[in-house]
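In what follows, structures are represented as structure tokens.
FYI, it's all coordinate maths here, none of it is from the lab. As the structure is a prediction and not an experimental result, all values here were calculated from the model. Cβ atoms are built from the backbone, for glycine too; each structure is taken alone.
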Structure I
Amino acid sequence: MQRQRSRQREAGCTRRVSRRGMFCMTGRGMAAWALASWLWGEAAWEAEGAEATGLEPLNRFPRMVQRYFVRRVREVEEAAEAARARLKSRADAEAYVERVRAKIRESFGPLPEKTPLEARITGVVQRDAYRIEKLIFESRPGFLVTANLYIPKGRTFPLPGVVGTCGHSANGKCAEAYQSFAQGLARLGYVVLIYDPIGQGERLQYVGPDLKSRVGPGVREHLMAGNQQFLVGEYLCTWRAWDGIRALDYLLTREEVDPHQVGVTGNSGGGTMTTWLCGIEHRWRMAAPSCFVTTFRRNMENELPADTEQCPPKALALGLDHSDFLAALAPKPIIILAKERDYFDVRGTQEALARLKRLYRLLGAEENIALFVGPTYHGYSQENREAMYRWFNRVTGISDAAVEPQLVIEKDETLWCTPHGQVAELDARPVYSYTAAKSRSLGQSRPSPRGDALVEAVRRTLRLRRARGTPDYRILRLLPSRRYPKRYAVTYAVNTETDIHAIVYLLLDQRHYSRPPGGKKRALLYVAHHSSDAELRDEPLVRQLAEAEPESELLACDVRGIGESRPNTCGMNTFLDPYGCDYFYAIHSIMLDYPYLGQKTFDLLRVIDWLAAYGYQQIHLAAKGWGALPAAFAALFSERVVQVTLKNALTSYAEVAEATDYRWPLSCLLPEVLHHFDLPDCYRALEAKQLRLIEPWGPKADAG
């Protein structure tokens, strides 16, 4: 305090405290007092920092990435809404339906060839009003699907048929809500085929000796299989929907089913599949998605992560929204089922309905689109099931029942199609084996690009944009002592694109408050794994390189989503959770067709441009772990990068694609990369820049 008073006297400042506790400045000016306060605060922070025994990593921009993605998704929605507003006639509406169908096909990619279903009945359960056939079929060669076929008794065939898709129940088709709608429909006169999703029920993919999932059923299995698939250009949304298409193929082989009266329904993850199946399969006569349909914007703004299969690639880039997948089936009858207390925002559901109402009105079938909102929480509860029954009955005329019949819920074991409840015991091929096989096939057929061909392949795969000029930046207050390799650090927030800053630390032996001093031609730029602030203290590589290059300016960089802009969204401390905020932005990047890794590489290239404006013409780019990926790519593009040191860099994308287990997050994976190149191609090219790889990490290394 004495130091503060002394400096204030030197500056000619006095102060008094008002009744409201505010400082009122007199003397020779507020500017002088501000400078004195800054200097005093800096000295106090230094003393405090020197005594600190533990420092939390700095994170001054925790909402930056969220704001960026909200803006991008809003822009997509606004453009799509403008296109819908231009629809004025029936011809316009019909053309719109054809356009969204084409976009959906582009998003989901080519569907596989239909192969023999090899269906077999493994048992039959007889009940009073129906029988249940326990069924196994192959949606792809060797890929087994377990299903229950409910067939009414005492009816005249053929009857309407329904494919039931399950939500995220660990026991799949055996969950009470899903047994309930299948049994309820059967009692009303429908033939119902309900099947287990990938990673649920009897179709676990990562099975241990106890026939339980090693990674966790449902979401965790979907993420493990789906994230890996992106590397080879496969998409879990397509695999999941293909199971539903093949389920319909089987249902239509049954003489008990009227092929002109088939529908689809499901809840939550099954609501997702019902929605997607409306978009890519047009043989349905009716549909009832439950507890899913909203808008992509609402999910983004509400920070609601969704599974890999719930986020179709390029969907946002193509201007698609949930309503468009239902529009692809227009003008056929669809009822959207929602819940007032659901985490899927019912406001978005109403917005989707309004879009569809207008489209159906132009098509002359406004009565064929409807919404029912149940009063309770997420789930296919009785009131929503009854709304579905009424809607399907209205379409088919099979029944006039308005309430659900009496149900009897079976034990899981009664409905199992396999001896002990898992297809793994039947030597079924797991989904990751197909990913590995495709990776090996691509590796054999893919040329190893070099020179300009490699650079262009990387640019296209990253969706990297070209930028010109020097980015603007902010200068943040001088940091207190953080126990960095040098005494002082000034932080710059380099504006790489709208709403985004890369955070750059400049380390110096003397105080510095303004723009980079320049004067040196060479810079050592470290790209962080998780946090430059923490790694400047704790990562031995930084000090080793700094000591080896005393003539180089020492800097460190957090690209977007790392360190100073590590998001605090999607719940508390979710960053390293497989379903957390890092995944949330990575999967939305894929929907925007702008890979998260491409965004991070762009940040780094803009930082290099910024350094060049201050005279740093030679860059030694060093990085660790997650940071090694954008560093390797940026080094390929920038002529200013003359030396590269990568610690714990990923060895190969092919190794991840061909591994049963891996730890690299989606934010480090690059969609369709193995169609074009692999990391060893990049490392080979960087040998000309004195590349040094230190302790590289394979698929299962500690990449978290």
Structure II
Amino acid sequence: MKLSLHSRVKRALVGLWEAGIPERYVPLLLLGVAVLTYGLWLGRVGFYWDDLPISWIRYELGPEASRLYFSTNRPVWGELYQITTRLFPHVPIYWQVFALFWRWLGVVAVWGWLRLLWPGHRSLALLAALLFLLYPGQNYQWVAFLFSHIFIVLFCFVGSYWLMFWSFRASRGAPFLTVAALILTGLHLWMMEYFFSLELARPFFIFAFLVHHLPEKTLFAWPRLLRETIQRWLPYLAVFLANVLYRLFVFSNTIYQNVLVDDLRANPTGTIGWMLGKALTDVWTVTVRAWLHVFRFPVPDVDGLRATVLFWGVVLAVGLLVAIALGRPEAPDRRLALWAIGLGMVAAVAGSGPYLLARLEVTLGFPANRFTLSFMLGVSLLVAGVLHLLPSHVRLGVVVVLLALAAGRQVLWGSDYVREWNTFRTLFWQMTWRAPGLTPYTTVLLNDRALLSTSVSGSLPPVDARVFDFYADNSLSAALNWVYDPEAQRDRIRYVLLYPKSRLGGSLPALERGLPLWFDYIAGTFHGNTSQVAAFYYAPPGCLRVLDPDIDAVNRFIPEETLMRQATALSSSEWILPTGSARPPEVFGPEPRRGWCYYFEQADLARQQGDWEQVVRLAEIAFALDDYPNDPTERFVFIEGYAHVGNWERAKQLSVEAWRVSKEYMAPMLCRLWERIAAQTEPNAAQREAVMAMQAQFACQE
């Protein structure tokens, strides 16, 4: 009887599930899951966090500046950038694909050596590899310029294990494989310190390999096992010790200092106790707390409809792929599960080494969650072992749900990165609209927090939140120089952007005029003065604003902790040039639609020049748009414009509209605005009537 297409497909899927995916197709499966999880936003994400300063230094200041930048912390790793940046241009999409490739290759390597470690247990190796791929404790995949190079280092680490186990199994070519494994070991140790202490877990994995491949597991075999473990580990130990000597006597990282040695000398008992407690706390954080992240589901009003649909689509697709790939669950193997848990615990504790030595905090928040990279291997084995203890009929369901939701969690993070890239680009487009040029050696101050709307529609109340989650001020400094000085040289860095809260007392000595100010880009240094400052405030979806010293000192819409109200005392628009060639580079994308914010920025620039007729012309265009101000203070420039041309009724109308947004917050600012209008406009009956009416409306003190 001829079967229908539906029946044939159903029978094929059932057969595939019964047998599991053939091993030759596992790399393709892992690639498919990687693309579904991390590849859907390709082309819509950009440069983030340290992507910007590192890439700006390399591409704009030149290869020698890049070499100088890495000379203080990771010089060997810096040479890797010299190679890769000659291959790819300064365009995000190339680096996004490059990062995805190396992440996938690292996962294939993990799966490869776990197959060699446990050859008869394919599902456990595949499960651990999938957990490693989808680990929800870090969300750095889209910081691609930086992390593509970190994933190369990660591949060197896990690849060294793959080649090592392969050499143990090889009948021919074992010396060649061992040498290759040692080269990868040396590369990851000399390039970065993230996986440095994980080398101490290597003998445990060698021991596990020998145990699982020993024909006769008797009590008398254990001394031989230990002896052979040490013999096989010795070449890798020699490379590790050579690196320790190098770091002690040849090169010391000047950014992350080893402070633990001094603590041990001063208080050995207390320090050892702290180390044990800290290691266990870190393991709890990167396992239980990290995996709880997967139970955060999208909220359409916050995450958007597109991200919500993609989330559930990826959850379903990855869940189906995982179910088919793992096939019918194997019966629980308690001994194997305990081995996985034990090795995972050893690797997880060993992974905490760099952060114990430097007393760095391991958290799940950006940017510190990058430290969880060194825990990923241990956590993946630990969780895989725990799941393998579950009854067969329960395990597959738990695994599918956990991995599918982990993929969805990463999709939501990708959506956050897309949104932030758009916010970042909007910031610099608006800045160039408002400031076509900046006087060289101007310091730009910007808020790191703002009162932000929690929904696109504005139906939810605003909250005090970070403006950017994935950019620090040094990230924005690089972009500022890229926009305003595209021909920058390392001995002539003309601009810096600082968050006052982060830099006060350091690069920003005080919020007082006349103080020298400098910022070290490592590849070059900016020298300025607190008397040459332009302060901006950005609270999207509101427009970027140059702070007004007369008014914004009492602006309670600016959170106190940003110190931006105090920064108004330094701010002056005189450093903003009305003409100039500033323009975001091509990778920032095309100019946004010229809506309300474009005309606001142009009007504020015209106000700076005293061109009140132009302010009013722009007002007529702006208020005719299907757009509106998102911050009541955006009306102020137009209030002044109408007042200066004698249209007092329109000036009063806009003032009352702004006041009604928040009478308590707006009244003090409107009083100061009308005080300035009274001082700067020609006195006449209409002017006096308008000024008096507004002072009475807002209960101003005369």
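One of I, II was used to calculate FRET efficiency 1/(1 + (r/R0)^6) of positions 313 and 585 (r between Cβ atoms, R0 = 41 Å, to 0.05), giving 0.75; which?
Comparing all candidates, it corresponds to II.
Name the one structure among I, II that mean projected area of the Cα convex hull in nm² of 38.5 was derived from.
Derived from the structure labelled II.
Comparing FRET efficiency 1/(1 + (r/R0)^6) of positions 281 and 481 (r between Cβ atoms, R0 = 41 Å, to 0.05) across I, II, which structure shows the greatest value?
Top value of FRET efficiency 1/(1 + (r/R0)^6) of positions 281 and 481 (r between Cβ atoms, R0 = 41 Å, to 0.05), among I, II, belongs to structure II.
Have a look at I, II and say which one yields -18500 for helix-only ellipticity at 222 nm (-39500 (n - 2.57) for each DSSP H run of 4 or more, over all residues; to 500), as calculated.
Matching structure: II.
Determine which structure produced the value 4.0 for distance in nm of label points 7 Å out along Cα→Cβ at positions 209 and 393, calculated from the coordinates; the candidates are I, II.
Working: I: 5.4; II: 4.0.
The read-out comes from structure II.
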